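The structures come next, written out as structure tokens.
Computed from the coordinates by the stated procedures, all read-outs in this text should not be read as laboratory data. What you are looking at is a predicted structure, and each value in this text was computed from that prediction instead of being measured. Cβ atoms are built from the backbone, for glycine too; each structure is taken alone.
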Structure 1
Amino acid sequence: MTVAITVNIGLIMLCMGVAVAITIPDVPVVTLYVILMVSAIVIPVATWPITHTLWSAIDLRVRPLSADEASDALSWANTHRDTTP
């Protein structure tokens, strides 16, 4: 969640900065507000898989799997394996 929030806020701030820099001195505030509001909804949905995977990788690096967890995961994977040809 922390990675997602950081990435999303960073992207929105970057978009806002670029938009303001391009449109100075006559910044269309309402248009910019609407576009940034829509991007505040779209960016988290679009970046969810990437940020979730990144956070899982960080978590596994900080807390490696124990032998019990690894064997549980392996047995779960073996019982849920797709057997269709």
Structure 2
Amino acid sequence: MRLNAKAFALTAAILFGVISFILTLISVLTGYARQFFELIAPFHPGYTHTFLGALISAFWMFVYGYILGAFFARIYNAIAKE
């Protein structure tokens, strides 16, 4: 069985983006894991520890998720040739 690389990449991108938004928003509201989000800030240009930062983080994680999802699907398809 082969994976549809575009569909898998988009699914991974949406999942990464939504999870990142929720976790960042929880951190903004409660202060939980703030040090972690400050640690990853250099990898998300424009990120600040605010609601707007949660949206920016979600965007960048969407991009990273799409790239990783496409990469994984292509590797899987290369290995699982029928």
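Matching task: -26000 is the computed value of helix-only ellipticity at 222 nm (-39500 (n - 2.57) for each DSSP H run of 4 or more, over all residues; to 500). Pick the structure from 1, 2. Comparing all candidates, it corresponds to 2. Taking 4.3 as the value of distance in nm of label points 7 Å out along Cα→Cβ at positions 26 and 58 derived from one of the structures shown (1, 2), identify that structure. Answer for the origin of the read-out: 1. If semi-axes √(5λ) of the Cα gyration tensor in Å, for residues 10-49 alone computes to 22, 11, 5, which of 1, 2 did it come from? Corresponding structure: 1.
Between structures 1, 2, the greatest calculated value of relative contact order in percent (Cα under 8 Å, 6 or more apart) is seen in 2. When FRET efficiency 1/(1 + (r/R0)^6) of positions 18 and 66 (r between Cβ atoms, R0 = 25 Å, to 0.05) is calculated for each of structures 1, 2, structure 2 gives the greatest result.
Which structure, out of 1, 2, was Rg/Rh (Cα atoms, Kirkwood Rh) derived from, given a value of 1.27?
Of the structures listed, the value fits 1.
Taking distance in nm of label points 7 Å out along Cα→Cβ at positions 2 and 34 from the coordinates of each of 1, 2, which one would give 5.1? Considering all the candidates, the number was obtained from 2.
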